[in-house]
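Take a look at the structures listed below.
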Structure P
Amino acid sequence: MTRDIAVRNKPVFDQLHPNIYRIAIGLVLWFVLAAWVFFDRGGPVGLPLAFVTVLLLIAVCLTLILSRVWQKYPREPHLQRLPFRDWRSGEFAVWGAKLHSMHAAIDILLPLVAAAFGMTATGIVFAIVAGASQPFSG
């Protein structure tokens, strides 16, 4: 007699849910916005920020194009309008192995979250230090 209460027949997906693409694009846009808000002080900084913005814009456009292609030509048509709740409770196929879908989503989004939060935190510290270094005129 086994005491295993795990569900054995979880669906296995090989496509990311469209919400994962949306979250990734939002995090990249957050990164770019934080960089421009906190680090655009005029002068020579604008050109590197523009280059970074263009590169990240290309990455976002490629992500959108890939998302549209997957939606237009799905391998399994019934996954076209799958609710996120159902997708996250299933398994995700990764190089011949299976991973829980939410773990796969976290693995995919974690570097983007770290970059966006890191840019925001660095910018806040930069703004505080720049404000503290101004001479007080009162």
Structure Q
Amino acid sequence: MANDLVPQNRPVFDELHPNIYRAAVSLVGLFVLAAWILFDRRPDTGLPLAMVTVFLLVAVLLPVSLFLVCQRHRMPYQRHPEKISFRDWRNGDFAVWGGKLRGTDAAIDVLLPLAAVALGLAAMGIVFLICAGAAS
């Protein structure tokens, strides 16, 4: 059948594209910046914000260090021969457990919780500043 409903011969990737990792780190950075800029208004909030920053720093540095160790100790036959463009990765499939997921859907699934938390905190901080300015 020439008009298949399921596209055939799409590449299947088993690793996230590096741009997904960069976006995730950027969203965590946005979260930390929003917390420090929008919520650091009193002298007793410095320590809790510092602890949140350390926690998120560890949450980012552990996966990054594990990724670098895996890259360094990967066997030559396991390495990808060429760099994959984000467009090709996005249009391909992403292997998850026993099935496949479209690359775009995998990126959304990974980044949506981080984006919701980071942008939600920034929005709450802006509303907090507006309300505090209107009250005084």
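When relative contact order in percent (Cα under 8 Å, 6 or more apart) is computed across structures P, Q, the figure 40 traces back to P.
When distance in nm of label points 7 Å out along Cα→Cβ at positions 24 and 104 is calculated for each of P, Q, the greatest value falls to Q.
For the read-out semi-axes √(5λ) of the Cα gyration tensor in Å, a value of 39, 21, 10 was computed from one structure; give its label from P, Q.
On the way: P: 41, 20, 10; Q: 39, 21, 10.
The value was obtained from structure Q.
For structures P, Q, calculate distance in nm of label points 7 Å out along Cα→Cβ at positions 56 and 112 and state which one comes out highest.
Numbers: P: 1.2; Q: 2.2.
Ranking P, Q on distance in nm of label points 7 Å out along Cα→Cβ at positions 56 and 112, first place is Q.
Computed from the coordinates by the stated procedures, all read-outs in this text should not be read as laboratory data. Predicted model, so just to flag it, every value in this text is computed and none were measured. Cβ atoms are built from the backbone, for glycine too; each structure is taken alone.
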